[in-house]
Structure I
Amino acid sequence: MVRANLKVLVVEDHNDISSNIADYFQTQGASLDFAMNGEQGLNMALNEYFDCVILDLMLPKIDGLQVCAKLREQASRHIPVIMLTARDTLDDKLIGFQQGADDYLTKPFALEELWVRCNALAQRHLINCDHTLHIGPLTLNKQTQQVQRANNDITLQPIPLQILTILMEAHPRAVSRSELCDKIWGEDITDSDALRSHVYQLRKAIDKPFDEPLIKTLHGIGFALSCNAITGAAL
């Protein structure tokens, strides 16, 4: 299944290559962010959510191999990575895979193939992930969409359920309002009141019936699940 709402980070220091990828991917419905060097790409991949990272091998500051290795050491989840490089020997490919790359595509490449490979990586990652998220007393089965807090069933409307899923997948990282809007509505423009209303509905279902609130607002940052209220939190 091809995912039209793929969110991709392109770490590439050649503007023409990045622009070509952007032009094609955006026609497929994907959203993209860009980094011009390895240091910036590593920071973005660690602090924002991406379905796939397209990583050039030859980069300023930190090369692609180092970026990939550091991602595998520091990231709280597995981030699918496809390496782009002009190096096409078997040894080069083996080194890339040894540093944690999921796929390897040599330049020049067809944009259609890159798109299909990115989708395959993102889909494979979702299939291999545990369908159930556990954060302290909170449980979410992504397959059945069943939500429980302290073994009490909770019914959520689609958008509050999406917000909860994003917060649980990102935990303990905070999620900004812009990131929530991007994941939920994509490029469709929405006002801040819409998000505020859905967060209110989520809080009403998740927090109001219980003594300790789990959803906290970090002013100027966004929303997160409360580490104080959640003990033994783990994904």
Structure II
Amino acid sequence: MLGRLDEALADYAVVIDQDPNHAEHYLERGNLLRRLGRTEEALADYSRALSLSPPFPEIHYNRGDLRLSEGDVEGALADFSYVIEQDSEFVDAYVNRAGIHLEAGDLAAALADARAGLRLEPGNAHLHAVVGRALAESGELGEAEAAYDRAVEADPELVSALSGRAAVRYEAGRPHDALEDLCRAVERDPKDAALRYNCAFLHQQTGGWQEALADLQLAAVLDPEDAEIAEALTALRGRPDVA
């Protein structure tokens, strides 16, 4: 808790040496190893904890979350599904599994998980955002915007909800409203080059050429390898009305 992670790790080593068959020690050390960026060792500790314990949803959830962060989508999906099987009220597992389904393009499964989670926690902003994106990708823009409204109401800082609602509002022919949402998203995550790129696009759509230039210049600094950003910046600088 004091941030002295190496000392904490040394203490866990002593505890585990003295009591090597207690699952909780491996769970806690796994969490600590993850904070230290030692992913493989953290996964090994989670697996060891699972081998020593009866069904324990939290360990599967932590391992699934780590697997997802490392790109092991299939392993993460298996862990989150097991969590829900063992504890049907584990809302965060619904959040993560719905996100996996959404990225895979399985909109029906994403909606089912999001709505199951919302029955347990009606004010969960992340789940409302999942519903919004799934409905938007299904072409149901009005219902999608309403879902994003609920997400933003629940968490005004949630960037995925603000950027998602901006996309819906733009598709609905309201670029000024979309720009307002994207500007708020950029304020909350100013180092996201993609957000700045999209914000610049909307500034151009609404006549804000200097604002667009500023956003694209920052985006190019944040992600100098992005060809689309570089191309857009070159094109904008070539306009006679942009200094």
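Any read-out appearing in this document is the output of simple, stated calculations on the displayed coordinates, not a laboratory observation. Model, not experiment: these values are computed from the prediction. Cβ atoms are built from the backbone, for glycine too; each structure is taken alone.
See the values below:
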| item | result |
| --- | --- |
| Given 0.10 for FRET efficiency 1/(1 + (r/R0)^6) of positions 22 and 174 (r between Cβ atoms, R0 = 41 Å, to 0.05), calculated: source structure among I, II | II |
| Parent structure of the calculated result -24500, given that helix-only ellipticity at 222 nm (-39500 (n - 2.57) for each DSSP H run of 4 or more, over all residues; to 500) is the read-out and I, II the choices | II |
| When mean count of other Cβ atoms within 10 Å over residues 6-13 is computed for each of I, II, the largest belongs to | I |
| Comparison of I, II by mean count of other Cβ atoms within 10 Å over residues 94-101 - largest value held by | II |
| Value 8, calculated as relative contact order in percent (Cα under 8 Å, 6 or more apart), assigned to which of I, II | II |
| When mean count of other Cβ atoms within 10 Å over residues 110-117 is computed for each of I, II, the largest belongs to | II |
| Value 34, 16, 14, calculated as semi-axes √(5λ) of the Cα gyration tensor in Å, for residues 30-165 alone, assigned to which of I, II | I |
| Entry that produces 15.7 once mean projected area of the Cα convex hull in nm² is calculated, selected from I, II | II |
| For -0.63, -1.21, -1.27 (log10 I(q)/I(0) by the Debye sum over Cα atoms at q = 0.13, 0.21, 0.22 Å⁻¹, for residues 102-213 alone, calculated) the corresponding structure among I, II | I |
